[in-house]
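**Q** Next up: some structures, all given as structure tokens.
Please treat every number below as a calculation from the coordinates, not as lab data. All of these numbers come straight from a predicted model, not from anything done at the bench. Cβ atoms are built from the backbone, for glycine too; each structure is taken alone.
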Structure P
Amino acid sequence: MTAVLTATDCATAPLARVSGCDLQVPLVGGGTCAYANFDYAASAPALAQVTERVHGLLPFYASVHRGAGYASRVSTDAYENARGSVERFVGADDDQVVVFTRNTTDSLNLLAGCVPGDVVVLDIEHHANLLPWKNSRVVEAADTVAETIRRLVAELCAKPAALLAVTGASNVTGEVLPIGELAEAAHRCGARILVDGAQLTPHRRVNLAETGVDYLAFSGHKLYAPFGAGVLVGRRDWLDEAEPYLAGGGAVREVTIDETCWAPAPARHEAGSPNVLGVAALASACDALSALDFAAIVEHERVLSTRLTEGLAEIDGVHLLRLWSDAPDSVGIVTFTIDGFEPGQIAAYLSAEHGIGVRDGRFCAHPLLNRIGRAEGAVRASLGLGTGSEDVDRLVTAVRKLVAGEATWNYGKTDGLWNPVPETRGFTERIAGASECV
């Protein structure tokens with residue numbers, strides 16, 4: 001009889017080389033260990049290819065669009081050619097334009113100034129997709145995806161709306177909504193759809209032309225390009241008709257004292273000197289991810305997420321957080337609480353004694369945490385291309401030791417934040433020589 005291997009039996013190596021992959025961090029008890037990064041959902045480390053692209057472009061860094069010098073021409077080409085990388089990465093339609101921003105939040109605030117009507121959102125959105133909309137109608141999510149979609153459709157068809165704005169993948173639980181189905185429903189009711197792709201695009205292939213999505217926003221710092229750039233990809237008409245997001249140089253065609261003739265998108269919403277290096281990094285990440293087999297990414301995450309959830313579920317007092325019983329998919333995010341421990345205390349312990357980085361708190365999604373009865377917050381472990389099964393096993397072992405009372409250090413709050421007491425690790429002047437893995 002052939003043995004069946006489960007996720008906890010199979011060793012899984014990282015899928016890609018990321019900057020800092022051999023980073024050594026100090027422990028409160030003395031010594032160092034390899035850093036286990038489970039905070040990809042907050043900011044993913046740069047792919048080595050992205051870091052190399054930035055280093056290669058730095059000597060040519062110069063003014064963009066209005067410089068005749070050779071370095072300026074190189075920088076301008078790098079900036080403008082980046083739009084093509086983004087378009088190919090997300091399968092943009094012919095009438096969609098790429099606008100570069102600072103991040104997803106910036107992109108959504110930009111679009112909020114362009115929407116000519118009401119916006120329908122769920123009550124479980126990240127604050128970036130909840131707060132910017134001027135005329136929002138909030139729909140309460142149900143316990144299932146199917147019922148949640150039914151409620152959205154009912155709201156869209158009951159009263160005219162210009163836009164349905166939804167998160168592609170929850171930043172709290174990782175659960176994915178069927179964006180193609182939502183796009184069809186929104187269009188049927190006379191609305192357009194915006195997808196907050198901050199958590200979705202690093203993990204799943206998104207094709208705007210195939211799904212019918214009208215607008216997509218995402219951040220470089222979650223897409224393995226943490227250099228301060230984001231993107232809004234969307235239909236041109238609203239972007240061309242709206243007031244410029246910022247008024248200034250580069251957004252105009254002609255200016256007199258009495259009148260301004262604004263440029264069309266994307267320049268209309270990109271006033272000022274742009275983040276050339278950030279945009280080049282973002283484009284490089286798009287190119288690198290486009291070259292990968294997304295089926296392999298999905299399987300890599302499935303194996304590691306299953307290994308992590310199975311391991312945590314076996315520990316008494318650990319509770320895994322979910323939104324829906326029928327979510328069709330989930331990206332590599334596992335969020336949990338532990339009876340008797342505050343989330344910040346857990347995170348401080350994992351870092352100080354085991355060199356493991358997680359995120360704790362309410363993840364800029366307060367209404368969602370309130371809905372599932374975790375107003376005090378939780379611990380989020382998020383993984384990505386640089387995660388391996390050894391990292392997962394370290395995290396499960398560390399949690400098991402905490403629950404068993406095997407923590408070796410004391411912890412207390414300073415200014416509301418949990419820290420080891422005493423704190424023996426230094427946080428300054430550690431950058432030089434910290435990691436050779438670039």
Structure Q
Amino acid sequence: MRDRHRRGRGPLVDGEYVDYANFDYAASAPCLTSVADALSAALPYYASVHRGAGHHSQVSTDAYERARRSVSRFLGVRTEADAHGSADAVVFVRGTTDAVNLLARAVPEGCTVVVFESEHHASLLPWEHPAARAGQVIRLPLPASPEEAVASARAALARAPEGPRLLCVTAASNVTGEIWPVEEMVEAAHAEGARVVVDAAQYVPHLPFSLTGTGADYVALSGHKLYAPFGSGVLAGRADWLSDAAPYLAGGGATRRVTEHDVQWNDLPARHEAGSPNVLGAVALAAACDTFTTETLSLQHIREAALLERLRSGLGEIEGVRELSLWDAEHARVGIVSFVVDGLPADLLAAALSAEYGIGVRDGLFCAHPLTTHLLPEGHEQAVRASLGVGTTEEHVDRLVGAVTDLVAHGPRWEYADCDGRLAPVPDPRNVL
């Protein structure tokens with residue numbers, strides 16, 4: 001899998017070039033060649049979908065709906081209702097944030113929502129948006145263990161008011177990479193008569209996920225984290241709440257008929273896909289889903305686990321480097337490591353890694369401010385995050401460990417200054433597109 005996207009060259013401030021070591025997959029993953037090929041094949045036939053009589057419109061409509069079927073297979077959607085609810089719908093959205101906001105506007109009026117403070121902002125904030133339909137929002141503190149997470153979620157749902165209830169949980173943390181006990185939390189929530197929505201944005205690029213297998217009621221993901229960076233995402237899950245809710249956006253496509261006095265809204269999934277759908281984004285996302293089969297994802301995870309262990313061991317041997325973890329250091333995780341370096345601010349470390357070593361990392365609070373702030377050691381305001389993906393190599397890992405070792409020992413070799421809110425080398429002779 002590691003050669004299935006094109007890697008670029010990384011310019012250094014001394015005029016040299018190196019193989020760019022991308023450690024920012026958790027923010028946005030590069031485009032797979034299979035995705036680019038699928039997009040190139042679809043572009044000549046691009047047209048509006050569902051309402052056009054022309055040949056290209058028919059081809060685009062077919063591609064759009066085949067994409068939905070590919071995503072359905074990838075996520076193991078339920079085609080028939082089971083004991084816990086209705087069959088599943090697959091709605092194309094712009095990304096995980098859009099997906100959770102859609103669900104927040106589709107839950108039954110007054111629904112109690114339980115969410116951990118450790119969630120990404122995309123899963124933490126939509127429930128309290130003025131347009132959300134939720135009633136009480138219970139925000140749980142950071143759990144000290146996976147077992148405590150399950151127990152506290154169940155207790156919160158048990159004491160919640162009668163009526164619809166929803167538990168929102170991540171599958172894998174975008175800060176620590178730690179994998180959450182989704183199946184156990186689903187079981188606990190269902191025992192209390194509640195539903196579960198899973199933020200799988202950081203999980204599905206690394207491991208298989210199935211609505212049928214986990215029993216989760218909803219799942220949200222983003223294409224740009226799944227090597228399909230063309231503005232598409234998915235909310236998949238129980239159709240009943242989505243069918244009963246007013247359209248997320250009002251406009252063409254969401255309507256069956258509009259008269260002078262009345263509007264008849266469409267059924268799912270068109271009900272929540274108003275406007276001209278992102279056909280090419282859906283095609284791209286489907287191509288990624290077709291590439292990442294259960295077998296390829298499992299093999300990729302094994303490869304990434306070895307690289308992750310190499311990275312964590314290497315960083316752990318550097319004096320002053322401290323990794324951020326919510327739970328035990330041996331807890332299962334995907335390829336994400338966040339860390340701080342005593343005496344070296346995160347933004348300066350990130351800038352120097354890029355400019356002097358050709359290494360791209362992320363610095364900041366990673367759109368998960370409550371969690372990251374809680375995990376930061378005293379004296380640190382931000383952290384650095386290194387995330388792995390299909391293009392990561394042992395050389396990249398060793399270069400990152402070596403670069404951090406060098407910067408801890410000797411500091412940056414170049415001068416850095418604030419440039420539009422970010423530290424940048426001064427002067428910066430690198431070419432910028």
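**Q** Assign the value 19.6, calculated as mean count of other Cβ atoms within 10 Å over residues 104-111, to the correct structure from P, Q.
**A** On the way: P: 24.6; Q: 19.6.
Answer for the origin of the read-out: Q.
**Q** Identify the structure, out of P, Q, from whose coordinates mean count of other Cβ atoms within 10 Å over residues 80-87 was calculated to give 12.6. Mind showing how you got there, number by number?
**A** Details: P: 18.0; Q: 12.6.
Corresponding structure: Q.
**Q** If we compute distance in nm of label points 7 Å out along Cα→Cβ at positions 256 and 288 for structures P, Q, which one ends up with the highest value? Mind dumping the intermediate values first?
**A** Numbers: P: 5.0; Q: 3.4.
Comparing P, Q by distance in nm of label points 7 Å out along Cα→Cβ at positions 256 and 288, the maximum is at P.
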